[in-house]
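What follows is a group of structures, each given as structure tokens.
What follows is calculated from the coordinates using simple rules that are stated; it is not laboratory data. A quick note: this is a predicted structure, and the numbers were derived from the prediction, not measured. Cβ atoms are built from the backbone, for glycine too; each structure is taken alone.
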Structure 1
Amino acid sequence: MIKFKSLNQSKQFLRILKKKRLNTKYFTIYFEKNSSSVKNNDKKILNVSFVMKKNIGNAVIRNKIKRKLKSAVQKVLKEKQSVDLNYTYVIFGRNNVYKDKFQLIFDEVNDMFKRIKQITS
């Protein structure tokens, strides 16, 4: 099973936010190739952080959006294997995630990771 590892330093976030990004109706995803010192060759760890702005809603809504996005990424990892573990991702959720059904969000997440794979290869 692949574990999620979140970014925990402000410098890491700022570095990735200057890199490539893709926008959708449900989220914005920033991604960057891991540096050689951060690579986990033998361990299955995905560097991904889920971020919400405070103006989206109260804590309950923000946490539900994060849970939906995290669940969609886990499902993509389990079924499709289209996520490259050599990259670090920061996903900014939007309010549409709270309103729409999970299947639509899952399809969008799957499409975005496929697009990232095409862009990077």
Structure 2
Amino acid sequence: MNNAPVKIAIVEDDLAISQMYRIKFEAEGYVVETAENGKLGLELAESMKPDIILLDLMMPEMTGDQMLAKLRATDWGANIKVIILTNMGEQEIPETVRTLGVSAFILKADMTPRQVADLVKQTLSA
């Protein structure tokens, strides 16, 4: 059995949200790295090879859906679990995001860090 710690990448341009989740996941024993835009997030994912990515959609430099498309086009990123973290309504989420394979969509305003942590655990064990 592999006892390596679970690695989470948080790609989120809102520093307060990013740090809130970092603190929550590190307290639960996860290894956490953050990036503040899709360009840096893609670089982070390639170097870190996370088990799961929490990905915001609306970011500068490269949006979350652009990052996800590039991630899915690589051998190393094709199967990484991704949870979309957004304040966009369900109808506003680009259709391409759904076709690129995401595990879940989280409306940031509707979930506590505890609920997000629970969802991450469920997603990782699925």
Completion exercise
Candidates 1, 2; distance in nm of label points 7 Å out along Cα→Cβ at positions 28 and 100 computed = 2.4; producing structure is 2
Completion exercise
Taking distance in nm of label points 7 Å out along Cα→Cβ at positions 20 and 76 for each of 1, 2, the highest value is that of structure 2
Problem - For 11.9 (mean count of other Cβ atoms within 10 Å over residues 52-59, calculated) the corresponding structure among 1, 2 - result: 1
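Have a look at 1, 2 and say which one yields 19.6 for mean count of other Cβ atoms within 10 Å over residues 4-11, as calculated. Please report the intermediate quantities before stating the final value.
Details: 1: 11.2; 2: 19.6.
Answer by label: 2.
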Problem - Value 19, 17, 14, calculated as semi-axes √(5λ) of the Cα gyration tensor in Å, assigned to which of 1, 2 - result: 2
Completion exercise
If relative contact order in percent (Cα under 8 Å, 6 or more apart) is calculated for 1, 2, the one returning 23 is structure 2
